[in-house]
Each structure stands twice: as structure tokens, then as C-alpha cells.
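Okay, got some structures for you below.
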Structure 1
């Protein structure tokens, strides 16, 4: 199972670069990756498109971080 950080790393993106692509701050990306917050539904779908995965992969990555 993938993690949000792992999916980002597979695309060779920094947290800042990902934030710029999604219109959020690097701090927001860090909070997602550490499980402090979760991306909203719009960002889940944007992440899925960016990473070329189904949205369920993003949901599973979020759930895995919290368990």
C-alpha cells in the first residue's frame, strides 16, 4: 500500500512543488503527509490525477497514515 509521501516521491516532486501544483502551501502538504489533516475531496481527486492513480489509492494512503 502506498503513502502520500511515497506517491509524491515517485513523481519526483518536493512538497513545495506539489503545493504549487495544487494551489496549497508546503505546510499543508506536510500536514497531509503526517496525518495532521486530510486533503479535501477536490484535492484528493487532483492528487489522483497528478499521480495517475484511482482516487481510492489516495483514500487508502490517507487511511493507512491514520492507523
Structure 2
């Protein structure tokens, strides 16, 4: 997750030779390509931490 990033709320998953963006609203890929095992792991992790991820998004991207 990056500060002053563009909406909608999302997080980035990066690794050697791959990268993608997952939306917080539905935990689906927005863009990029992730290996199936990595995508599954990222979605499971995000579903367990969704409240924290939204809180972090608001903290890093408050535009008021």
C-alpha cells in the first residue's frame, strides 16, 4: 500500500517477475498478473485483515 495513491482502495502484491493490484472492496484482481498460489494466499491474508487494510488505506490516503 502506498501513500497518496489513487482510488479505489487497494493493495499491491509484488514479487520476482510478477505484480498486481487487489481491490479491498471485493478482494479481486484489478490489474496485473499473480501466480495462482500467490493470489490465493494474498486474498486469504487480506480477508483476515480487511479492517486493518481499510484503516491503513485511510491513514495513508486521507485527502481532506
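What follows is calculated from the coordinates using simple rules that are stated; it is not laboratory data. All values reported here derive from a predicted model rather than from experimental measurement. Cβ atoms are built from the backbone, for glycine too; each structure is taken alone.
A value of 12.0 for Kirkwood radius over Cα pairs in Å, calculated from one of 1, 2, originates in structure 2.
In this comparison of 1, 2, the computed figure 3.4 for distance in nm of label points 7 Å out along Cα→Cβ at positions 30 and 54 is attributed to 1.
Tell me which structure, out of 1, 2, gives 38 once relative contact order in percent (Cα under 8 Å, 6 or more apart) is calculated. Source structure for this number: 1. Which of 1, 2 yields -20000 for helix-only ellipticity at 222 nm (-39500 (n - 2.57) for each DSSP H run of 4 or more, over all residues; to 500), as computed? Going through each structure in turn, the value belongs to 1.
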